[in-house]
Each structure stands twice: as C-alpha cells, then as structure tokens.
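These notes open a run of structures that come right after.
Nothing in this text is a laboratory measurement; each read-out follows from the coordinates by a stated rule. Small disclaimer: the values here were computed from a predicted structure and weren't measured. Cβ atoms are built from the backbone, for glycine too; each structure is taken alone.
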Structure I
C-alpha cells in the first residue's frame, strides 16, 4: 500500500482494510511503499526497512513472501511498475500483469486501443507538454464544455471540466503538472455508470451495476471520497440496458486481457453507450464502489480478497 501519487492516502485506507480482512486467514504483512523507502509495518506498528534490490526485510531476512496483494492506487501499483518488479522476483502479485496495467492506466493509449476494437468513445484530442497547444483547434475538435484529463492519473486528480478558452488554458497548465500527456475529451451528457468486472472462481463475473449521481459538476475527487455523490447499486435501469452494459463491460475486460479486479466507467444517452476508462486497482474499503457491488452479489470482502490471491498463486 502507499505509492508515489496523490492517491497515497486512499491506498492506505484500502490496504488497511485488506490487511484487517486477511490477517486471520494468512500470515499477512503491511508493506508501505514510498518513493524513498519501502518498509514493513509489523503487528505493533513498528517499521522495518525492506531492501529494494532483494525485497528482503533488513532485520528479518528469513521472511519470504508467497504473494503480494496490490492495494496501491496510481503509480507504481496501477501503471505496471510493481507488476514488472515482482515478475522479475518471481513473486505473484494480485491483479493484471504489467502490460495490461500500463495500458489501462494511460487514458490515451487505452482509449485508442479500445476505439480501434470498435468500442464507442467520446471525440477527443491528445496533447503532449512538448508540443505547442492550439486552443482553437482543440475547441473545434471537442467543443465546450469538455474534460481535460492528465493521461496517467487516478481518483480524478488532474481532471477538469472546462467551459471556455480561458479556463482551458489554466486547466491544461494544471493537468500538465500531473502528467506530460493530456487528454481533452468532449463532454457527453447522460447517465453515468460504474461496472465492476472480476475474475471469480475461475470465471469472468460482471458485478451489479452502480449508477453515479453527483451534486458536483462531475464525479471528481470530492464527489468520490467526501460524500458528494449518490451511488445506487444495483442501478435502476431496464433489463435491456443492463444486458447491454454487462455484455460491453465483459467484452472490454476480455479485450484488455485483464485479471483480478476492474471497474469501468460509462456514460449512456440516446446516442448509445460511451466508454470512459477502466480502473484495475479500484478502492477496496467497504464504502468503495467495487466492494459495494460485490456485497450486492453476495460476495463478502474476505472471499473477494482470498479469491484474488488464490487466482495468482495456484
């Protein structure tokens, strides 16, 4: 748990829930990942240094890990870096592999890939920090209002809804502080749905759908984590729309060759179903969307987490 991004505190909450849920079932340890230090937190909350080269606890070298449960949101847990590291150590890690993690974490790459497979997405334009930005060209392509999104970021950090050229310039500068690549995407007016797809008991399972209704301008950080949104699970939708969303989200899970947990976001209006993004390390507290959906499907947290571990060690 932890990580190097703005999602550090959220990851600590997810990691603590995972640890408390699993500690009666496994010899379980909390490992705190920071940019300048990796440490193991023992049962008395003492910190013990971990050597990054060997992944051994400095004063407990006989402690060998059978599996890593990944509860890091953002970098380095969601962008392929941790997956790549543990792959070279031959230690299984929950969730998808490094390539899939890197692909889904990069909004621009993921949208381009899925769009090429026929998935409906909003009109967009990608911009690099090193290229000169032509605001008129962007406006002509995506219109106002639109979204500006740092390409590699989660929990709506570096995401802004803008209504005019002046706002666009300021928000582009802010997004470039989060990542060197920025996606500018047309605003699609419609109902927003979040759909968890997981591998469970050897099968791909679509969880009950959540509709997100926010009192904020969009489903931003405040709406996600400070109670400014209503999350309705299961969503009150027609059987026909439910079937379409289930099928589409399952297809996306397979197209991206995912494993473990995922949560994909969609906007639905009279023009169809628009794909927004996929999160491969979703929040794991009992209030988070994916655990809410699992509970609605009669899967408790312990079974959800144990399955994620058994999937990669068997």
Structure II
C-alpha cells in the first residue's frame, strides 16, 4: 500500500495568516521545526506565519521559507505518527525544495537558506524586469501555447510563456507586461472562458527570471546534497530525479521553465500511484488534483487533522 502513495508540497500562494499555529501548539516536533527556522533565518518566521501581517508574509522573500517551514512541520508530524515511505514526492514550484528536504536531498537548514535566497533573487529580478502573470481558464494548452508564441516580442525580455500547467483548463502565463496583455486578449478571442490578471509584479517561470539564474546557480552549487531516498518528480521534466547532478540542474532550470504539474501527476498515476496527500498550508493542490486525476484519492493533511484554523 505504501508504494502507491505520493506526497505533494504546495508552492507560493498557499500562505495564510495563522498557518501552522495549531500544529505548533499541539505538536512538539512542529514547535521545534518553527524554533529551528526562527534561529536559522534570524527572524521570527513563526510569528509571521501565526500573526502576519499578510502583506509581509506574502512578500516572496518571506513566503517561500514560511511555506517550507509549515510543510516540513506537517511532514515531520506525519512521519512521527505513521512513518511512510512513499513511491514519489513532488512539489509545485517552490514546493519542489520542500520535497527535496523530505527526500533527504537537502537538510531543513539548507532548504530554508536556499528558498530565502531564491526569494531574494526573484524579488531583485522582478524589480529589474517587472512583468505580469495571468490565469487562463477553459482554453486547451496547445491553443494557449500558440497564443503565447504570437503574443511574444522578438527579444527574450519581450516574451510570454506558460508558467504553470496547473490542471486541464487552468493554466498560468507569465512574462513581459505588454506580451501578457496581448496574450490575454488573444486567449479571449480564441475561446478562453476567463482570463484573470494576477496581482504580482514578479513574472515567475518566465525569461524575466533569467537575472536570478546565476545567483541561484551559485547558491545551489554551494550546498551539500545527497541522492534522493524517494524519487522526486521534477517540475521541468515531469519525470523522477534522484541524482545530485540532476537535482542541481533542475533547481536552476526551474526558475525560467514551465511547471509541468499536469504531466507530473499523470506520470505518478501511470506508475500505479492511486493515493495522494497534500502536505502544506491550504488546499490548492487538492483542488488541482481533483481535476487532473479525478479517479485517484487525494487527502489534504492539514484539513484532515483540523489544522486550518
């Protein structure tokens, strides 16, 4: 039974004020996880998770380590009560770092430091090259890929591309503001049910993040890694990675590449996984899972254990 389970870790956007508070109150291992994060980061990330304010928590430089901390607190709680060796682990965007901590590739300390640096570099890149993102609902991926090609300018910094293949009919595009605006208009013309601009200035998973690649590459190269104890299904390839070289390449490529979440989930289903557990704040991945693989079982660990309030 264990080999048919996969654990999923959410990315940025799942943060909310109050996340992790009940876990820290009820579980010594969760409380220790928050204390460790506070010490390592030199700030009270726990207070930010528990009390906000939401504007500070949502800042990418804080949101990434905060979500990783909550997710690992839950993971440690789960493993303490009922140790499970899953068939696969996967994380959406920044959640991939959480998956790598859970897989034993990164220590919790190094995972925290890397996502803090990733957040800082992404924020800097966003200031240098502000962009836009938009969710496109109800348009097939091949049609939207063609829309992005038509809407893109000639230079790398004038492009728009698919950032997240989240679920069938729910895709996020990202890139230069003018190109995204053109793509939004074209998507509506081609039959999209809804096109929703996202309230961000950082064009994640687009060429505008190229400015962060070198810095993240140095950070990733400077961290000790071990081969994964459980295969991690990568965002870029939607296939398992386990060697250190593969993982280093994945983390850097991921900054400017699309998150192939639909293909990642479908790969795990094809490999016989029938039960998925979302391990982190909120239920974003739970909702996507129901649309990607409706016949599979999905459990949201946070809500199942009454930790959402």
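Assuming 0.50 is FRET efficiency 1/(1 + (r/R0)^6) of positions 18 and 250 (r between Cβ atoms, R0 = 25 Å, to 0.05) as calculated from a single structure, say which of I, II it is. It traces back to I. Comparing distance in nm of label points 7 Å out along Cα→Cβ at positions 66 and 138 across structures I, II, the highest figure comes from I. Given that percent of Cα pairs over 26 Å apart, derived from a single structure, equals 46, which label among I, II identifies that structure? Going label by label, the one that fits is I. When distance in nm of label points 7 Å out along Cα→Cβ at positions 162 and 178 is calculated for each of structures I, II, structure II gives the greatest result.
Out of I, II, which one gives 23 for relative contact order in percent (Cα under 8 Å, 6 or more apart) as computed from the coordinates? Answer for the origin of the read-out: II. Structures I, II were shown, and helix-only ellipticity at 222 nm (-39500 (n - 2.57) for each DSSP H run of 4 or more, over all residues; to 500) at -15000 was computed from II. Of structures I, II, which gives 1.00 when FRET efficiency 1/(1 + (r/R0)^6) of positions 122 and 186 (r between Cβ atoms, R0 = 25 Å, to 0.05) is computed from the coordinates? Label of the source structure: I. Given that mean count of other Cβ atoms within 10 Å over residues 234-241, derived from a single structure, equals 12.1, which label among I, II identifies that structure? Comparing all candidates, it corresponds to I.
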